[in-house]
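**Student:** Below, each structure is written out as structure tokens.
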Structure P
Amino acid sequence: MDFNNIEWTNDDFNKYRKYLLSLKNTEDKIIWRNKIVKTNMPMLAIYQKDIKTITNKILKSNVLNFLNNVDFKYYEETLIYGNILSSLKYFPMFYKFINMFVDKIDNWSTVDNMKFNNIYKTNPEELFELALTFFKDEKPFVRRTAVLIMFVYIKDTKYQSLIYKKLDELLNEEDYYVNMAASWLLCELFVKSRNETLNYYINNKTNKFIVNKSIQKCRDSFRVSKEDKDMLLKFKVV
């Protein structure tokens, strides 16, 4: 497909979807992939390198038209859209489209595909406030998005205490995918801010799953010393 000078008319989108279908993988690959992702959307199992190539070509086209007019039929379309959002640095534009986008997400992979470093660099305060609103959402993958946004603030001392507070507020969280993301976040906090996170383990008010799973992740990590791996066992909740 020729992405040069494309304006993202209805005809352009029809060609785009036809192009995506031309990259469809085998049924066995699709079945295997969806056992991992567990999306309700049809899947094409397009290779990641092709997803990246398509994203880069769209970024050279009329991105605003693309973001305004795309719809989502296939799982891979959500990955590409998330990649486009990850490239944005202008917060009002990012805010508009991510609020629309997260409402449509039905799987962990689409959430985890996104990156928030670019918008963090330009608008850290606004991004953090957005994450706080996502934490309150009834949809679990919106809440998972909130947790993943927290990752870009791990080294930011201005926000670190607020991250621990948000983890405590997950005491009654029941969704597996939100709790898993929070466990991963707590592990990363320990790796990057050992002493502060050790204090959090001592005084935390979050749920049992997050504490125990984060300890398991730390114990599986090559970035944590054997001494710390052994020490963390005393904080497991039985």
Structure Q
Amino acid sequence: MTRGGMSIIFRSTGKNHHLCFEISSMIRIKKIHKSYVTGQNSLHVLKGIDLEIAEGEMISIMGASGSGKSTLLNILGILDDYDSGEYLLNGIFINKLSERKAAQMRNRMLGFVFQSFNLVSFKNAMENVALPLYYQNVNRKKRNLIAMEYLDRMGLAEWAHHLPSEMSGGQKQRVAIARALIGKPKVILADEPTGALDSKTSLEVMDILQEINATGITVIIVTHEHDIALRTQKTIRITDGNITEVVVN
């Protein structure tokens, strides 16, 4: 039994797999296919992916380079579209949205954490955290006050006026997490969030992500690190564009 009261049954035989859930899902994708075409060549990256993630779950996605895990994360994050299949995010059908509509959905539903932090180099920590509220038309005074609250939660209030170049990797990742949280997302998508950090700092970042998950926010982490995956409730393994295993940790 996982947080949220969901029991799971998983069976895998080759490319065929079945997931059985007792509650509605935050994320549901069915038969998702995705190919990239370059010139006359076509690369079939995702080959009929089926996946359900319950509200409040914390899962990890693992796979070799080129397995399709980053493509899957981009589709979940509404950063890339898919060729066929179905994607429901909190009950909303996601497919071929205009860029404006996609941006609205991302801003309202999703928070992103990246390996390379993706902070704006010429903005200080407070301004970086406040950036999502700028796109929600929150006035500067209010968004900076809210940003300070989130920086304080990350133990970084005294670093509010420092530029990213003046902070350590762990500090920059905490700023990025605060920025991901400020829009009050339902889902956090983290792409190798510990990939650029030492082992001690990686554990600290995972502690933060687990605390976030404990508040009911769904957390999805792409990682190459087995130790990081074990900190999540469930690990999904992707091989050659197919989900080949789901392990309850």
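Every number here is computed from the coordinates shown, using simple stated rules; none is lab data. Fair warning: this is a prediction, and the values are worked out from it, not measured in the lab. Cβ atoms are built from the backbone, for glycine too; each structure is taken alone.
**Student:** One of P, Q was used to calculate mean count of other Cβ atoms within 10 Å over residues 79-86, giving 20.9; which?
**Tutor:** Among P, Q, the structure yielding 20.9 for mean count of other Cβ atoms within 10 Å over residues 79-86 is P.
**Student:** Taking distance in nm of label points 7 Å out along Cα→Cβ at positions 39 and 111 as the quantity of interest, name the structure among P, Q where it is greatest.
**Tutor:** Top value of distance in nm of label points 7 Å out along Cα→Cβ at positions 39 and 111 goes to structure Q.
**Student:** Distance in nm of label points 7 Å out along Cα→Cβ at positions 47 and 127 computed as 3.1: which structure among P, Q?
**Tutor:** P
**Student:** Match the computed value -20500 of helix-only ellipticity at 222 nm (-39500 (n - 2.57) for each DSSP H run of 4 or more, over all residues; to 500) to one of the structures P, Q, and report its label.
**Tutor:** P
**Student:** In addition: Ranked by mean count of other Cβ atoms within 10 Å over residues 95-102, which of P, Q sits at the highest value?
**Tutor:** P
**Student:** Assign the value 27, calculated as relative contact order in percent (Cα under 8 Å, 6 or more apart), to the correct structure from P, Q.
**Tutor:** That value comes from structure Q.
**Student:** Still on this structure, I have one more. When Cα extents along the principal axes in Å is calculated, the result is 53, 38, 34; to which of the structures P, Q does this value belong?
**Tutor:** Q
**Student:** Separate question: Work out mean count of other Cβ atoms within 10 Å over residues 71-78 for each of structures P, Q, then name the structure with the largest result.
**Tutor:** Max of mean count of other Cβ atoms within 10 Å over residues 71-78: Q.
**Student:** Where does the value -0.57, -0.79, -0.92, -1.29 come from, among P, Q, when log10 I(q)/I(0) by the Debye sum over Cα atoms at q = 0.14, 0.17, 0.19, 0.27 Å⁻¹, for residues 63-134 alone is the thing being computed?
**Tutor:** Q
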